[in-house]
1. Out of P, Q, R, which structure matches 3.4 when distance in nm of label points 7 Å out along Cα→Cβ at positions 22 and 254 is calculated?
2. Which of P, Q, R yields -14000 for helix-only ellipticity at 222 nm (-39500 (n - 2.57) for each DSSP H run of 4 or more, over all residues; to 500), as computed?
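Quick note: the coordinates plus some simple rules give every number you see, no bench work behind them. Since we're looking at a predicted model, the values are computed, not measured. Cβ atoms are built from the backbone, for glycine too; each structure is taken alone.
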Structure P
Amino acid sequence: MGEKDILILAIESSCDETAAAVVKNGREVLSNVISSQIELHKLYGGVVPEIASRKHIEKINQVIEKALAAADTSLDDLDAVAVTYGPGLVGALLVGVAEAKAISFAKNLPLVGVHHIEGHISANYIENKDLEPPFICLVVSGGHTHLVRVKDYGEYEILGRTRDDAAGEAFDKVARAIGLGYPGGPKIDRLAKEGNPDAIAFPRGKIEGSPYDFSFSGLKSAVLNYLNGCQMKGEPIVEADVAASFQKSVTDVLVEHAMMAVQESGLDKLAIAGGVASNGALRAAMEQACAENGVRFYRPSPILCTDNAAMIGAAAYYEYIKGVRHGLDLNAVPNLKLGER
């Protein structure tokens with residue numbers, strides 16, 4: 001790289017967090033501001049897209065101003081503006097995309113559209129300055145469960161993905177069934193610490209002929225059937241045991257698939273990313289499996305696992321130096337596939 005530092009303002013609004021960050025050279029976060037709407041959506045037991053979009057509109061200018069101020073930077077100091085343009089909720093994405101295009105136009109700055117999952121994967125670069133591709137990354141969040149071979153910056157091969165529910169979605173649905181409410185992941189993680197993970201034998205989803213793919217809908221149904229069965233027979237339900245046994249079923253599958261991918265690819269580096277990557281049981285199980293198999297394990301801090309703009313700035317930097325630019329016709333693509341441009 002040349003001597004000049006590259007400063008990127010990054011914007012993320014794909015779901016219910018309005019976020020902005022200023023990132024230097026792809027790995028140094030000068031500011032990372034997140035405005036969460038979780039309290040609002042709790043009332044409805046999940047994210048309401050229309051409300052999310054309206055809140056983004058209310059918050060986005062303030063969040064960007066805060067991010068610039070915290071980084072002691074102005075729009076005139078920037079080299080580019082980056083934004084998540086998919087996948088996500090279309091109305092929510094559009095707010096960020098429109099904002100980024102406005103700044104790009106007004107300040108004549110290059111515009112770089114970023115894939116949300118690439119952002120999650122790139123969160124690993126921020127805290128692990130030594131991490132370079134190639135490596136295997138397991139992306140687990142509310143909407144996605146992907147096992148990805150990161151061949152190079154911005155170059156991905158999807159080895160496996162979920163055929164039905166994402167891992168985070170299963171957490172939310174099971175949490176709702178045992179009366180924990182939204183958001184399910186952190187609540188199950190907490191409750192599971194008090195339970196016995198071997199109390200109930202829940203299934204581990206496998207897909208014939210696709211060893212890297214995931215399926216969580218059968219597990220979710222098994223938990224619901226177990227709860228219904230207990231109620232019908234008048235048997236007590238130990239919620240902590242249900243949470244712990246369910247969580248172990250999910251983590252066992254995630255760890256097994258990730259380890260298999262690492263061994264068969266001949267790579268010795270594994271990273272995790274996405275909201276569910278902040279789950280304590282998953283982090284501990286992955287760490288142990290990696291230690292036993294001589295694999296180097298990378299994970300972002302919990303704050304960088306959930307949706308944030310710093311990770312978008314990290315991904316954007318590698319796109320920017322490769323010469324990727326988007327025009328003012330950039331649009332939100334709610335079902336954007338990884339590796340698509």
Structure Q
Amino acid sequence: MKRVRWGVIGSGGIARRRTIPEGILPAGNAELVAVYGVNPRTNAEVAREFGARAVQSLDELFGSGVDAIYIASPPDKHLEQTRACAQAGKHVLCEKPLGVTVAQAREMIQVCQEARVTFGTAFMMRFHAQHREALRLVREGRLGQPVFGRAQLSCWYPPMPGAWRQDPAQSGGGSLIDIGGHCIDLLEMFFGRVRAVNCVIRRVVQDYPPEDGAVATLTFENGALGVVDTFFCIPDEASRNVLELYGSQGGIWAAGTIGQESGGEMTACLKGALPGYDALQERPVGGGVPINPVPVNTYRAEIEEFGQAIIEGREPVNSGSLGLRSQEVLAACYESAHRQRQIEIA
């Protein structure tokens with residue numbers, strides 16, 4: 001196999017806006033074959049737009065000659081759809097969160113393991129070129145001992161009739177699980193596993209059941225601390241979507257790298273060794289070195305990595321275990337918010 005033939009479940013939304021046109025179509029090892037969605041009109045439009053076959057059922061999708069399925073439906077449907085894909089012998093790349101509970105995420109991994117199909121989580125922000133460069137610096141020890149990280153992702157998401165993200169039964173929660181999951185995953189990529197969380201969730205502005213804002217403080221196993229702040233009630237253009245990584249030998253900070261785009265600005269100020277004490281604590285304005293690697297489309301990168309893992313018969317970088325881990329930390333955050341205390345993660 002040199003090209004993976006893709007089918008899509010949930011052809012509207014992020015699949016239509018991003019993953020099909022920016023990921024599957026331009027990927028060097030991918031081919032879009034068929035799309036399926038609950039809205040027949042939208043599904044037909046997506047098929048025509050991208051030169052795919054519009055199918056009317058999962059059975060028809062599985063019989064269309066596809067090798068792998070990208071699932072972009074609401075999270076409450078992910079388990080049953082993943083089970084159906086696995087039973088049909090199809091590899092699965094699923095949007096996050098994998099489910100609305102940890103148990104659902106764990107079962108999704110299990111059914112794919114039993115069927116011997118590859119299973120992955122669509123954490124495309126891990127593939128951002130600047131995030132990869134920052135990760136290289138951290139792994140090389142250039143940051144020193146990790147001390148503190150912050151990841152922010154916010155947007156304006158007003159009430160909309162029928163929006164599944166605004167129904168906790170379908171989404172599992174609000175801004176924290178939907179976009180905050182990306183932030184937690186990125187900080188774990190840089191600093192390792194979180195061992196404890198403190199979290200506060202609020203409905204500040206928007207009039208729908210789940211939270212429109214959340215702040216979580218994280219304690220990592222290596223002793224570093226972190227903060228994730230994520231809101232559905234801040235205008236898009238007003239949110240910097242910052243990433244900050246600090247250690248004993250310096251800092252890396254960015255704006256605009258967390259999100260759906262492949263751009264943003266990143267700067268590093270790394271000392272190269274433990275600095276001496278400066279009583280004046282001088283901080284030159286504009287210090288640091290820009291980090292400007294060649295941009296990479298994150299959607300294309302995640303599709304190509306997952307497809308290559310299928311072709312080579314190996315575990316993908318964007319594995320299902322990342323999705324399960326994310327679900328475990330998120331569940332601890334919600335428990336912390338409801339019980340108003342710190343929660344240790346087993």
Structure R
Amino acid sequence: MVELAPTPRDVILRDGGARLLRFRRGTDPSSSLPLLLVPSLINKWYVLDLRPGSSVVQALVGAGIDTFCLDWGEPGDEDRYLEWDDVIARLDRMIRRVLRVTGAPRVGLLGYCMGATLTAIEVALRPERVAAFVNLAGPIDFSQGGFLAHMTDARWFHPEAIASAGNMQPTQMQAGFTMLRPTAAIAKWVTLLDRAHDPAAREAFEALETWASDNVAFPAAAYVRYIRDLYQRNELVLGQHHVGGKRVDLGRIQCPLLTVVAERDTICPPAAALALGDRSGSERADVLSIPGGHVGAVVGSRAARKLYPALTTWLRDTLCN
């Protein structure tokens with residue numbers, strides 16, 4: 001049985017159904033500022049700590065970085081009224097707790113997928129406490145969102161009607177992702193058959209399949225805002241998005257910025273993520289392009305060679321006290 005989420009950790013804070021996790025380090029930690037990982041709202045956090053040797057968390061902790069992670073939890077039916085602003089406020093509370101626990105003046109942030117979109121909003125609202133920001137395959141310019149943007153076009157897609165029955169369930173969202181690559185399910189099983197003799201390949205397949213089928217619901221109210229304001233109106237890149245009564249101005253992001261894009265990403269095409277560097281006010285806006293798709297680039301066979309070393313080097317450089 002493959003070991004999932006193998007890095008030892010402690011729960012630092014509970015906020016409703018969400019948790020703040022802190023990963024245990026060795027006896028020789030670096031003097032870097034802390035780092036908070038922000039995964040997608042609709043996927044389990046442990047894709048960032050999938051299994052031994054295929055873990056962003058393991059690489060970061062191994063580099064001596066004091067690493068935290070926001071576990072968004074599993075929304076229940078009662079969370080259908082959780083607003084987009086409430087989600088950002090929860091992220092804000094997690095950041096404040098990281099700063100309080102560590103005593104650090106600033107924090108590094110790494111957002112993955114939708115987590116990077118949420119993080120970009122938070123950094124733009126409160127830039128003074130952020131030392132560095134990594135956008136790991138997170139969409140910013142939703143006009144470049146590829147087929148997902150086409151699917152959610154306001155001419156035929158009405159989020160209010162869809163969410164009127166309650167939270168968006170994982171099966172509903174998975175149907176949309178399946179439409180992106182209709183033959184992907186067949187292809188992965190053919191690939192497994194070709195590599196069935198390899199225990200490592202079977203273990204990798206089992207771990208990824210377990211995570212991919214372990215999705216959570218999207219709170220209905222937050223879902224409506226996400227689709228309407230970002231996908232349909234592209235408010236974030238246009239400077240028209242508001243959270244808590246404040247306009248989200250990406251130009252207020254001043255910290256060092258790293259945008260990581262996956263070359264074959266159909267969920268967040270590279271152009272959708274690269275817009276952050278163009279719109280931010282950061283003097284240092286680096287780009288890292290890695291092979292693979294949206295998930296494979298993070299946990300695939302080449303991630304340990306391509307992504308993890310580059311990511312830890314960049315973060316150690318920008319977070320060093």
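1. Details: P: 3.4; Q: 1.4; R: 2.9.
The correct label is P.
2. Values: P: -14000; Q: -9000; R: -11500.
Structure P accounts for this read-out.
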